[in-house]
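What follows are several structures.
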Structure I
Amino acid sequence: MHSPFSLKNKNIVITGASSGIGRQCAISCSQKGANVVLIARSEQRLNETLQKLDPGNHLSFCQDITEYNKLKDIVKEAVSKVGQLAGFVHSAGIEITLPARSMVAKKYEQLFATNVISGFEIAKIISNKKFINRQRASFVFIASITGIFGVKGLVGYSSSKGALIAGARSLSLELAARNITVNCISPGLIMTDLMKKFFSKLENDQLENRVRNYPLGIGHTEDVANACVFLLSDAAKWITGTNLVVDGGRSAQ
């Protein structure tokens with residue numbers, strides 16, 4: 001009997017797949033039977049991700065997704081090799097921590113180019129009837145709880161994530177007629193490799209202060225990837241336009 005939580009034979013594009021949440025989403029999707037198309041800037045780290053995947057018809061593309069004019073060719077090639085696409089996860093993102101007084105226009109542009117515009121550009125391309133699985137497809141944008149409430153020093157980053165959440169809601173209405181669901185996931189603090197390095201530099205009291213904000217403790221990449229797998233699966237076929245908060249209770253306080 002087919003499980004509604006299975007991703008068997010679904011072809012799914014994942015940006016930011018070379019590390020962190022994006023890498024784990026690729027691993028988890030492959031474990032559920034999906035063929036994944038990985039996009040990131042580091043060929044070496046993409047290959048490392050590929051080696052961690054369950055067997056399947058997987059592809060990888062080393063590409064800066066802010067070079068918008070190259071995105072359609074990637075999608076076209078992917079479809080020619082694996083077939084029409086049933087899912088898209090936009091996990092690529094950058095963070096710039098600066099107070100508003102130190103932000104300049106260029107830094108806002110960098111944040112929005114990667115975190116917002118590239119994701120919506122890829123979604124636009126994939127949703128073309130030549131590339132999309134017309135039976136059902138799902139788009140998932142990895143946002144952040146900072147797109148919901150304020151954090152000092154993250155005016156640029158949080159505004160980009162807030163824009164991602166708002167834009168995904170509107171996109172969900174446009175694509176519903178094509179049987180494409182569109183949702184966001186907003187993680188809290190996740191223990192990625194980069195975060196481990198950051199934590200290693202903190203004093204014990206500084207670390208305790210950060211952990212104290214999370215009733216269930218700091219999250220792991222699997223926590224976000226599991227939510228992503230759910231939204232990509234047929235189990236979530238009647239869910240669209242939502243923002244699923246995965247933050248261990250941080251925003252409940």
Structure II
Amino acid sequence: MKLKTTDHKPRELKPEQELAAHTLDRHLSVTAGPGAGKTTVLVERYLEILRTQNISVDNIVAITFTNRAANEMRRRVRNDIDGFLRASTGDARQKWMRHKRALEGAVITTIHGFCSRLLREFPVEAELDPQFVLLEEHQALMMLEAVVEESLTDAIQHGHEKIVQMTQGVGRGALAGALVELYQKYRGEGLSIAEIESLTAANHATEREYRVALSELDACVTGLFSGGRLSKGAEEKRGNAAREWPDLRAVLGQRPTEKNIAVYCQ
């Protein structure tokens with residue numbers, strides 16, 4: 001379908017694309033696969049706002065997933081505005097000239113870039129150094145791992161009993177990795193330490209629940225050992241399990257704590 005306007009040359013859009021680009025009186029959610037023309041629709045929607053609304057580039061925020069996509073969108077918008085300038089005269093030309101001058105400062109960026117821009121504009125309110133640096137993902141992960149290692153070292157050197165016991169139980173490397181993973185999962189969801197503690201307590205079994213589960217396990221094991229005859233190989237495995245079960249049952253009889261977690265996990 002060809003769009004006929006007085007400001008620029010016609011642009012070829014499919015009916016669905018035209019609907020997404022030119023519907024400005026409501027919120028829209030558009031789903032499309034790679035190569036379906038999402039950037040084209042965004043560019044046309046951006047230009048449609050400039051054409052039909054009495055606003056400037058400063059009043060529009062366009063968020064994309066990558067810096068590459070943002071740069072591509074800005075380039076396309078600039079090229080189209082250049083075309084409008086060549087085809088326009090009088091007041092229309094003056095309008096597009098103003099938009100072109102403002103385009104370099106337009107908010108066409110990623111969500112990280114947008115948030116970074118806001119923080120730099122309002123550093124006092126955000127209580128941040130305005131010269132802060134936006135870390136790449138791998139840089140942030142390296143820094144987090146370094147902080148976790150430093151914290152573990154400090155806790156061990158100062159004799160933090162529970163940390164020492166957990167380190168001895170699961171190993172320092174495994175503990176550090178678990179802490180990094182927990183931080184990324186829970187703090188990344190915006191949860192406070194207090195909320196994490198509350199959720200942890202609510203999702204851990206009580207001692208009574210542990211005893212009930214252990215009784216159910218005893219019943220299952222008893223049934224296994226007293227079952228009918230099996231094949232020779234299966235009988236041998238069941239016999240080995242029966243000989244090893246008392247030692248394992250003794251370990252399971254004591255609910256896991258910081259002191260016995262190593263043996264329990266083994």
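Quick note: the coordinates plus some simple rules give every number you see, no bench work behind them. Source: prediction; values computed, not measured. Cβ atoms are built from the backbone, for glycine too; each structure is taken alone.
Side notes on the structure shown:
- Looking across I, II, the calculation of mean projected area of the Cα convex hull in nm², for residues 90-233 alone that yields 20.0 traces back to II.
- Which of I, II leads on distance in nm of label points 7 Å out along Cα→Cβ at positions 42 and 146, largest value: II
- Structure from which 0.97 was derived, Cα Rg over 2.2 N^0.38 Å, options I, II: I
- Which entry (I, II) yields the derived value -12000 for helix-only ellipticity at 222 nm (-39500 (n - 2.57) for each DSSP H run of 4 or more, over all residues; to 500): I
- Comparison of I, II by relative contact order in percent (Cα under 8 Å, 6 or more apart) - largest value held by: I
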